[in-house]
Structure I
Amino acid sequence: MTKKKSNSTGRMRVFHRYLGFFLAGIMAVYAISGIILIFRSTDFLKSEVIVEKELKPNLTVEQLDEEIRGKVEITEKESDLWYFNKGTYQPSTGIAKVKKMELPYVIEKMEHLHKANTNSPLYFLNIFFGLSLLFFVISAFWMYTPKMPIFKKGMYFTLAGLALTLILLFV
């Protein structure tokens, strides 16, 4: 009985170790992009980019809203130029210059990967990664036998972590 338990413990430790090595890069990407996503409502790391779009001429403010994909508030109208919160629009030609705040290319790609959903071909990777993290959670309890003092100390840390998680979820 002990031999079998030891065997499964050893195998779990090997799977845990090599899966950890294999996923080290993607875990770093998720960690970095997750931290950056906290600041998504700010301009942190973003730079201003002016995009020129050729829209239909003589749009209404509501149509301009839809085309720009943002709330357009006209601040000033000159002879043939409308100024709004994100740029300008020339009704006679349909040319709009819109100011956007964009992340650097690599960080934008990292966030795209982090936020992938079922409309993205990357969502299978997110499912695999989530299941791998769940495996890490479960396999961590096979790293040491329950008789060892480090396992007992680890259980106290587990309880503290669960308590912190519940506090963060419900407070």
Structure II
Amino acid sequence: MKKIAIVAMDEGRVIGVDGHLPWDISEDKKRFKELTRGHTVFMGRKSYDAPDMPKPLPGRHNVVCTRSPEKIEPHKSVTVCTDPEAFLRDLSKHESELRGDIFWVIGGEDIYRMSLPFLDEINLTYVYGKHPGDTFFPEFENDFELTEEEKYDTHAYRRYVRK
């Protein structure tokens, strides 16, 4: 199963502010939905509880990482994980509960940071400009190579593959 981070980041590495995206790019939201539908998404509890995201994300299997599993309401399309690194390291042990052939890492900051060594690719929406934020995407450029880019007025879609 391929492990790919999907993230929108601005020129200052900002990915969020107060639990929300600091921008509203409808094409990017549609793209996120199309790419992740039918697969498994891996996120932290704060991302899962974000006010602008349905719980669970429909059409996907949701893996939610938390130190307080009792706070996640049981659902047939949700797996709760208390050790994200162990989960990623032993992903094959969980194949029966997962969906699709791509394991999408969707945030937040801590999940992205600890997932980096396990990722095959990063699917990045690079948002032009700098925005206020309190959540950031870690540096990854030394370990990944830019292989594709589509430029638009406000952003670019970039695909990075592990070197």
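For the read-out relative contact order in percent (Cα under 8 Å, 6 or more apart), a value of 34 was computed from one structure; give its label from I, II.
Computed on structure II.
For which of I, II does semi-axes √(5λ) of the Cα gyration tensor in Å, for residues 98-153 alone, calculated from the coordinates, equal 39, 15, 7?
Going through each structure in turn, the value belongs to I.
Have a look at I, II and say which one yields 41, 34, 25 for Cα extents along the principal axes in Å, as calculated.
Traced to structure II.
Please state which of the structures I, II yields -17500 when helix-only ellipticity at 222 nm (-39500 (n - 2.57) for each DSSP H run of 4 or more, over all residues; to 500) is computed from it.
Corresponding structure: I.
The numbers here are math on the coordinates, done by the rules we state, and not lab data. Predicted model, so just to flag it, every value in this text is computed and none were measured.
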